[in-house]
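Have a look at these structures, which come just after this line.
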Structure 1
Amino acid sequence: MVHTVQAECCGKTITIETGKIAKQASGAVMIKSGDTMVLVTAVAMKSAKEGQGFFPLTVNYQEKAYAGGRIPGSFFKREGRPSDNETLTSRLIDRPIRPLFPEGFLNDTQVMATVVSADKDHDPGILAMIGASAALMVSDVPFAGPIAGVKVGRVDGQFIANPTAEQEEKSDMEIVIAASKDAILMVEGSASEVSENDLLEAIFFGKEAVQGILAAQEELVAKVQPVKRDIPAPVANEALRARVDALAKEEMKAAVRIKAKGERHDAIDAITEKTVAALAEEFEGSEKEVKAFIEDLEYNLVREHIIKDGSRIDGRDTKTIRNISTEVGFLPRAHGSALFTRGETQSIVAATLGTSVDEQRIDSLYGDSRKKFLLHYNFPPYSVGETSFRLAPGRREIGHGMLAERALQQVLPKHDDFPYTIRIVSDITESNGSSSMATVCGGSMSMMDAGIPIKAPVAGIAMGLIKEGDEYAILSDILGDEDHLGDMDFKVAGTAEGVTALQMDIKIGGVTREIMAAALAQAKAGRVHILGEMAKTLATPRGDLSSFAPRITTIWVKVDKIRDVIGSGGKNIRSVTEATGVAIDIEDTGKINIASNNKEACDLAIKMIRNLTAEAEEGKLYMGTVKKIMEFGAFVEIFPGTDGLVHVSELDTERVKNVSDILKEGDKVLVKCIGIDKQGKIKLSRKEALGQTFTE
């Protein structure tokens, strides 16, 4: 049976339908708003694999080219590997739903969101997030939903839920929020140096905006009445837990206070092995449970230390930032580079300047576009002392890189003022706590080292939260272990003036507005401290570009002269590039960017282009070349492709019988423009130029 519900979100109608398509999936919905439609399915296997020790959830968001009325641009003319946008959207869906599956549910589960129709004003990614929740809600899969997503923008001081493409262009923020009826679960987005208070307002505006969508999902569940699978809650062996605590607790208290990450992990591993061996006979086959209880013990002890005495794993208090050291110019041939180290997290970041040839082409649902700013984040396994056969960027690398890219993009100079393609590469060489925020800091410094005139330096900080009952502690600059053991992980990047990007994952309910406000305020204090440390090495962009970077000079020509610059079959522009070696980019507006490391070559290219587009002016002198001799005069080329006639009467002060007595083809001759008729024909005179001096 087909069931349909509708919800209103700030004037836009969202329709959710189930029972018509993909009926063999555990749950499936078609969600629609405007002309955007997304099919979302959820499937969970009937049982878990034997020995399965983790929850294998996969979320795949995919865009079909036909949804936008397009044929894929690839060689194979079919959809290929996921684009960065598809990967990022998959992560946005995964993060808020993953914590809502019950403990003990370990069945292979896959959520697939397929965009089958798309307009420009209704974001399919937001619909996919809502659809994922709805598909799980109407399925037999246990899921503590519903949840809903919304994108919040702000135009002229007014918040807008799910803004149109036109509104997004004018918005000073783009924040994606996932929320349940009572809690905010996930926040991610960018902003144009907005205040922490404004961000807080946007987050809670988004939470209120999705309430109608949540109610619609509950209405749909009431219509479908799905029977959920019975997943027995895991029963812990409390006798075994007591023995583990008795054997390991005192040693674990000391181990979790070891400051060095490697030494701490080695100590905990040794305690685990010792405890497993000690209980092997008394509790046969208990190794897996013992390890789980050891993890619980570590979890409880670390949190207890922080809540009771404010002491963290590495001995810091809750607000102290780890030691920071920075270097710039670290790579001599890179256009700009920085080495950023914070505690046991380190990144080498390089900035490279290119031309329009280096722009990235994006083939999307809505047509081709080009990216002029790229940030690539790499997390090699050696950075955490591990090995791996997978060296290509995965979802994590793409997600972390995009967060850093959004943070830095807000301070870039306008492309008209700085017409370069910019690529930032961050190679993480050591990691123990927020390498993405190290990328932001190092990326900012590498751009300043390259001489890129950014608006202001940007820094980032990763924050954590430990909450037990009514007591809580906010942690600045968290370690990797604190991220794993905490209740909220949020990263905030920005300038001294305001926030440019944030990412927040909340693992528990009950995080109040007051806690979030305090966390954002503490994050700002930490960010300002980091900016101060960065400024000790380099506070502002260098006054000039690297000597290895291309110099781009911009000139303008009239739009109707563009064809003259290009020439038939591109012969004119080709002759300029072959003669000078420069790179030339011509825009439809008449803007021409000329890139070269050689100033003389650039100047020559400008001169040649000016000649191609120059127009004769009456009364002006020109040094021309005789192209053709006629009985009545000579045709003289004063610019490439532009000729004028020197009538026989204008050749000399004396009467000239034969033109060839004065001029021959190929001669250089100084002439003066004495008129231009209505048809654009140019009249030249050698006679009036006699005795005058020509200067270019």
Structure 2
Amino acid sequence: MSPIKPLRILLFLLIIFTAACRNSATDAPADAAIVGELDNTAVKLEISQDALYRLTLSDLSQAGVSISALSIDNLSLSSGGTAVPILIQEDALIFYGQAPTSRYTAVRPYILRVSQPGAAMTETAVPPANAAPLTNAPQTRHLEEDNIYLAETYRPGKPDVWYWAELGINDQVALSFDLPTLDAAAPATLRINLWGTTSSFEIANDHDFDLVINDQLIETLIWDGAIENIIEINLPPGTLRPGQNQILLDNTPPGAAIVDIMQVNWLELEYQAPPTAVNDLLRLPPINQTVALDGFSGDPLLLNIADPAQPQRLTGQTDALALTADIELLAVGPDGFRSPQAIRPMRQSDWRNSANAADLLIVTTDALAPALEPLVAARQRQGLTAVVIPIAEIYDEFGFGEASPDSLRAFYQYAIANWQTPPAYTLLVGDATTDYRGYLDGAPQNIIPPYMIPVQFGGETVSDSRLVDVDEDGRPDLAIGRWPVDTTADVEALIERTLAYEQGVASPDSIFATDASEAQFADTANRLQEASALPGETNELLDGPSAVEVADRINQGAWLATYIGHGSIQQLGKDDVFSSDYVDRLDSDQPPIIVQLTCLSGLFAHQAITSLSEQMLVQEGGPVLIIGATSLTLPNDQEPFALNLFQNLQDPAITRIGDAFTQAKRAMPVDIAPGLQEISDTFVLFGDPSALIVRPTP
């Protein structure tokens, strides 16, 4: 008998999430609740930027940490499983926290545990000052905003695909910033990171714009190609000024190219400034100079952060420091400390118990977990062991608190390798987005993260299949499906419709709808029908039908409906064979399995557009088992996958959709062609992979 209790999630005490959190503006809604058990010996400190952080005993008590006094003997801090040095000073815990480096999360979690000895911050004495203090020190200012996502700009070694602003013909981009301290008489350097969206082969340098700083034309910048470019400009003294500054990128003057579009990524300034604290903070790069500490509201705490994971406290001097090349100084006055963006409770779970056993793992969010009881019960009646797992527990147990697909993948890796009965199916219940860090408005409330992968056409896209490729052979190691939904009502409806589908009677008919813009698509349909032995007398080819004809034909009855041709996120066919505008016409008592051999109609993680597959999935009277792609792939690569899939769907020995889908991927020689690998990675099953296939009776 499995030690996992069925429906365990419904038996746990509901604890209001915000009771143990800081900064309600960034936390879960007030009515959100944790489903599961909490670890009363640990909390998660979420850090969004490099800074020195300070927590008082009162702060920790309000966050639910039960401790009578702060001591290095009873508090430990870690990040990613590595100990983080801490300093206990004046009844406060102090540590240096770093901004996240993972693209998947806007915060880096630090785990604070009680009743465990921690790592004390080491101290280094600074020798007495032996020279006159310098009057200027080098400073660097990085300016960047992320407002535009362009997946197509992804290149190996260039993971940054978020941009600040677009600069096109007749456009200007004005960027303002403040330099509180600056020696305006000293020279400075400006670097601009750009991406060329357009490119003209006939023009040697197809990008040009004027650089204007504080109303002064500096120079006309010229470069070429649809590539990344970092331009470095030496600025003469007097260009920058203390206080507010403006950099204008001006593409209104006539240029070399008729079409000239660029993406502005970031700007970086190097300049000289007096070593004076701003907002009780002073940070200096390694220099062999004496520095006088000025501008602080009180005695500053001094750190060497040359190794930010192992900062050292600097002692011995309070007014002037003899810095050396191995010291990167961070001086923080009483008002310069920061607080974590949030303090959250850690989850307690037992998913690393090797005695666990489950056929179906349903991974979801706290908000959606209770609604899954009927699906768990139905699968158990069919003989499958099913368990619902709040993804927050996976983050804390397998990812050191990081809300990342890496944590989810580590969980699958462990369960497959170590559980008494490894899982065969997993259903992800929750929406997703490529906007992991929340740069844009409108991100889904419930996120079950997909993996980001590079692709041949389009730069990068999302992959659920890669989450369960635990042996890294390019193929999924268990059947995975997704319900990309946000609400309990959608979950309840999908469960009801899926179970009703399984109880229905299949039509003997199958349908191929093809894009008539190219003859090859109908030819492919005929080849697949013949090679997969789909009965010709019950198979209908619709070459270039209208969207209304497609909807009406599906409603008349079919057990399998396939589209072959061009596609986009919300439309099949160049001439609208079917699109999101017609989804509400679908109304079938026994909907078919939908297979879309096209591009992008399954891109469920777009920040602003709901894919056609998602819309069909939640349509009452629409299909509950849909296969669609998150990327651009070629018909020649799609065909072998489709042939394997159609054969599996007709094989009476294969009873569940996830097995038919996964075995079709695993049969492909993904190691011989990148295109086949992308089919395995980017074709998604929208539906429960443990759902029974309802096929015609022989």
Structure 3
Amino acid sequence: MLKVLLRWLLKLLFRVKVHGLDNYRQAGNRVLIVANHVSYLDPLLLGVFLPGDITFAINTRMAQRWWLKPFLGLSKVFAMDPMHPLSLKALIHHLQSETHTVIFPEGRITLTGALMKIYDGTAMVADKSGATVLPIRIDGAQYSHFSKLQNVVRLRWFPRITLHIQPPTRIDTHDQFSGGTRRRHGGQILSDIMSDMMFASSHYRQTIFSALLEARRIHGGKHTVAEDLDRTPLSYDDIITRSIIVGKLIKAISHDGENVGVMLPNSSKTLVVILGIQLFKRVPAMLNFAAGSTGMISACRTARVELVLTSRRFVELAQLEEEAKALAGQVKLVYLEDLAASLTGFAKLAGLLRSKTADRWYKRRRDDADAAAVVLFTSGSEGAPKGVVLSHANLLANIEQVKARIDFNPTDVVLNFLPTFHSFGFTIGTLLPVVNGITVFFYPSPLHYAIVPEMAYDIGATIMFGTNTFLAAYAKKAHPYDFHKMRYVVAGAEKLQDNTRTMWNDKFGIRILEGYGATETAPVISVNTAMDYKAGTVGCLMPQMQHKLEPVPGIEIGGKLHVAGPNLMKGYLLPANPGVLVPPSSLYGEGWYDTGDIVSMDDDGFVSIQGRSKRFAKVGGEMVSLTAVEQLASAAWPDAQHAAVNLLDPKKGEQVILLTTHKVANTKLLADASPGVASILLPKKVLVVEKVPLLATGKTDYPTATQLATDAIARQDDDT
């Protein structure tokens, strides 16, 4: 009767819902239930809402707490000392009989709102007992006053609570490991199960505007989430109101489903424009203004963009007058200043009222999560740029995948200097903080190497995303105290060099987390985290990402990576067939993406990038990684920039040419600095250049670098 009464009371107060009871029944009779631990309510919730008799494996010290004892009387208790081997053996023996036993693998209530350390002992118990593992996520209780997140999230007395019961699984090492190795491997499997649970139970199948409204309900309308150099903080109420107002203005000059070009810098205004375009079922097409008028006109043609939004102030400050003039000759160029001039007081009032009631009227619209949310363009670093169409669900899935591995929270401040026309800057630098209650500060350019560290110091940034090129430049200019509040620095888009990693560790005491991705995957494929980290790798794959390694002739370890998952794009828009969506496919079928990257994976699932398949040279029948050649040069001359390219060689098929900014570089000096390296891995020629060509994202511009090498070799041949 007490259990029934408590269930009724909890449903009344917290509107508790339980999803996945079929999974509970399918788990069988010998079940180890593993759950995340977000509040003091957790044992009560599981004991009251899970069917049948539940046993709780609880730390002996916790079982003695006075406030817990009355609730423990509702269920069976298996008191244990997780640090004592005999306790674990007793629990293994207990699970070899029919039981549904709950254990919290984190061993403590979360202090971050995300998963904390997962103890290996739980995995060892599941492995050796052969019990079925049933993951259950408790969501919502972290926002109650029964959590430990005071001053981290906005707490409420009675937040809505949901129990998500996931499909049953097993931890089975197949006896391929023994001793401590077996225990650690099992722990890694359990950690993956828990992070997969966090992602699978997340609400990513919605639109970005819906996620914005959800974030407002969680964090409050007055919660600040965006700021830029104008130093005007914007709250959720501000952003939603302005998005509605701006969206209505754009709606009047465009049509349903139209790709609307956006040529704007990193700023809060750009965020509002993007959200306003999406709200009224248009699709922002983010133009790379660093590519010049030719590149932007080509992008507009590929995506059938007829209308481009920009700003006179931005065009003037960025000195893009010629590009704007050329663009205006091909498409309709609309300035935000002109749109603002047409805005009436009535329109502002209507926007404010619609913002206050958005939760009701937007819910009735039932917008499609699989609809296109943005068109981004590939960098063109190794060919003609293509349009990449990403859906709302693609973008939000990638955000939730990253959240399942890294503990972001509303006390964080993100410094985002990556352009919004780049997938890293768009999804991770902009959308991730905005839909998670994190304040994002927009800075318009990553190229201000002395100013960016000063901005990090000024705003107290705790999170920063960048590329190796930018991070190396900031490290040289920054004061050792500029990044004193920084919790996470994540590198992507290009290989993180060892000297950059060492410089940040030595100068700032910060460990850079290297990740890997592609525009086509929205963009994160893998990333190192605070809990799962291996230097020199790009971390483990995101939750629920499938992968296959295609064998490549000449590559003995690893292969070409193909991936599939909920963050994989809707498809390409190709220059040869403008406006026509081409869904992703590879030799493994539809819904797969060929990354073009040669990778290897170790037993723990960490991914190592050997190089792009197109960035291997075939020298005398042997495959030579151009990325590896660049790493040799970086090790020899860490303060210089390097780019390795391959050119045709009449004798050996191809030859490797190294471009470097090191003034006295040559092949002999590189060989002397690389003892033990086979001669085939060294470049045939070294060319000293003033600067290595870069794209706006910080990546090396390989087509231009290849042309530089071709011209230099041709001049040398003419001279001889």
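Taken together, the values in this text are just the output of simple stated rules run on the coordinates, not laboratory data. Predicted model, so just to flag it, every value in this text is computed and none were measured. Cβ atoms are built from the backbone, for glycine too; each structure is taken alone.
Assign the value 75, 26, 19, calculated as Cα extents along the principal axes in Å, for residues 294-413 alone, to the correct structure from 1, 2, 3. Before the final figure, lay out the partial values.
Details: 1: 57, 37, 32; 2: 75, 26, 19; 3: 46, 44, 31.
So the calculation was done on 2.
For distance in nm of label points 7 Å out along Cα→Cβ at positions 134 and 566, which structure out of 1, 2, 3 has the highest calculated value? The partial results should precede the final answer.
Working: 1: 4.6; 2: 6.0; 3: 2.2.
Once distance in nm of label points 7 Å out along Cα→Cβ at positions 134 and 566 is tallied for 1, 2, 3, the winner is 2.
Can you say which of 1, 2, 3 returns 24.6 when mean count of other Cβ atoms within 10 Å over residues 446-453 is computed? Don't skip to the end; give the middle numbers.
Values: 1: 24.6; 2: 21.8; 3: 18.2.
Answer by label: 1.
Here FRET efficiency 1/(1 + (r/R0)^6) of positions 358 and 454 (r between Cβ atoms, R0 = 30 Å, to 0.05) was calculated and came to 0.20; which of the structures 1, 2, 3 was it taken from? Please list the in-between numbers first.
Values: 1: 0.95; 2: 0.40; 3: 0.20.
Only one of 1, 2, 3 returns 0.20 for FRET efficiency 1/(1 + (r/R0)^6) of positions 358 and 454 (r between Cβ atoms, R0 = 30 Å, to 0.05), namely 3.
So mean count of other Cβ atoms within 10 Å over residues 126-133, computed for just one structure, reads 30.0; which one of 1, 2, 3 is that?
On the way: 1: 30.0; 2: 12.6; 3: 22.4.
Of the options listed, only 1 reproduces it.
Tell me which of 1, 2, 3 gives 3, 13, 20, 21, 18, 14, 8, 3, 1, 0 when you compute P(r) over Cα pairs in 10 Å bins from 0, in percent.
Working: 1: 3, 12, 19, 20, 16, 11, 7, 5, 4, 2, 1, 0, 0; 2: 3, 13, 20, 21, 18, 14, 8, 3, 1, 0; 3: 3, 13, 22, 24, 19, 11, 5, 1, 0, 0.
Comparing all candidates, it corresponds to 2.
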